[in-house]
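Pasting the structures in now, so scroll down.
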Structure P
Amino acid sequence: MTRSVEKSDSGVLYVVATPIGNLADITYRAVEVLQSADVVAAEDTRHTSRLFSRYRITTRLVSCHEHNEEQRAQSLVEQMENGASVALVSDAGTPSVSDPGYRIVSAALAAGVRVVPIPGVSAVTAALCASGLPSDHFCFAGFLPKKAKRQQEMLSRLAGTEQTLIFYESTKRLSGLLKLLFQYLGDRQAVVAREITKRHEEFLRGSLSVLIADVEKRDAIKGEVTVLVSGKTPESGDAEQIPQELIAEIRDSLSAREDPPSRLAAKISRKYRISKNRVYRLILDYSDEV
């Protein structure tokens, strides 16, 4: 077997892609590097131990997650400066792609340590190649920010791109993500890729409105999820898409006459994260029907 890990006075950092589900989806080179490295920095050592057991890898494991990455980076760089070879892995896929690893890579480069990618599986490309959406140009957006204002800014910015958009999200927040995408991007074609490479792999395809209805009628959705949305086309239009439930709430509130238009606009604006002026104009439009 060819030795994949370099031994030198300066050390080296290997950024190693690992399977996103099916443990057979690992390259020969990745296994060789993990077997030969001096230490493997893993996001969750318990999770990586299962991969090690499958391929009889006995290399020393240390944890490297979002809470200790900065401190761990300093320690690992010191080892590499003394000639050690370090392999960096995340729980699944390619490290530093919406996973810990960025700080270690940056610290290694700043210290003059050579960084070597060991490519392999990524949920982004796995989902994209089977999505049926244009794949010649795409934009990986990762996870949406947690704060509503930053979500609005991000999606407003992405609404104009013609590239296929790719997002990560937990299954618990999938419905909310789809509704936000519908609100800011319109009723575009989309794909929800679930449990990629695993036994219950599933691709849901259709317009965002169809996918929202499909997801909401299910009792529960489990597993890892990647969401892809087609880019802007001339048919997409520039008009802001308004959820039907928002319109229904406006009509119900106007019929009940519980709040004056300005107060109602403020309340609904906060709930649906649409500008107050836009909601106020809708209220005036539907006031004639009451």
Structure Q
Amino acid sequence: MLHLKQLTSDQQTGVLALIKSATDHDLIPPISDHILLHLRHGGDKSDSHLVITDNQKIIGYAHLDQTDLVAGPAVELVVDPEHRQSGIGNQLLSEAIKICGKRLRLWSHGDLPAASKLAIANNFIKVRTVIQMSKALGEITAISEIDNAITIRTFLPGLDSDNWLTLNNKAFTNHPEQGNWSINDLNLRLKEDWFDEKGFFIAEKQNLIVGSTWTKIHGATSHQHNGEDSHDHPAIGEIYITAVDPSFNRVGIGKALTTTALNYLKYQGLNQVILYVDEENKAAINLYQSLGFKEFGKDLLFKLP
């Protein structure tokens, strides 16, 4: 096992290939979006990495983030589907605990039984749940009425960036991942292949951005499970981030933005849309349920007691 401050180009390619293989097998990414962004764009100077190889192929990987001095260090890990149940996950997690200490947090994406079993076996307890929701895109959804002074338009990269950051950091003040973004955090996402400003909507009142939602379109993929015949997953839409200025809560901005995004994804020819929401955010869950979303999975956060 290697503990690295930075991945080489070949190691980066190997880790991304491992993540793709696990995603294809489990139908859920094992590593969170913001870490994937750093990996694709050369890594982050604050990260470190655990890598296990077999015949020069990376079969185990853990991402260590020790930057959050308040919540504590965080680890996310992935094991090659062909090398599971061989102790690799336990090796990675045990080493992460040695490096990061007893305040370590562990993310499990998709609420996979093996991941929870690994966490519990290493004395972690669950402290947070993020719900995954989905809905079929049927008929065009009527946009709910809002204040006539509020307009909805598409985002203008660069021109709207600073004002959007102000909104985002105000709406997610205490959020562990979404809060306290910098312009670099935003620009990394604007450079992603999936980004399209036509699917990024803002609500504006008197030249002030009071709400926003943006979308992703995940492309179709083909893959195999256990060497069996491959099958395709159709392209799917995602309501990626929805933010409303707290001063404008409960006036329908979130619903209007979400229905705008749903209609946009429908116009792209998509049949399915997903989103992620904290289990404790009952207002957002109620909104999404009113629009026809249903729960289909969970991401769990574990922590050493």
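Just so it is clear, none of the values below were taken in a lab; they were calculated from the coordinates. Just so it is clear, the model here is predicted, and its values are computed rather than measured. Cβ atoms are built from the backbone, for glycine too; each structure is taken alone.
Comparing relative contact order in percent (Cα under 8 Å, 6 or more apart) across structures P, Q, which is largest? Comparing P, Q, the top value of relative contact order in percent (Cα under 8 Å, 6 or more apart) belongs to Q. Can you tell which of P, Q yields -9000 when helix-only ellipticity at 222 nm (-39500 (n - 2.57) for each DSSP H run of 4 or more, over all residues; to 500) is derived from it? Comparing all candidates, it corresponds to Q.
Out of P, Q, which structure matches 159 when volume of the Cα convex hull per residue in Å³ is calculated?
Values: P: 159; Q: 136.
Value 159 for volume of the Cα convex hull per residue in Å³ corresponds to P out of P, Q.
For structures P, Q, calculate distance in nm of label points 7 Å out along Cα→Cβ at positions 37 and 125 and state which one comes out highest. If you can, show how the numbers build up before the last one.
On the way: P: 1.9; Q: 3.2.
Top value of distance in nm of label points 7 Å out along Cα→Cβ at positions 37 and 125 goes to structure Q.
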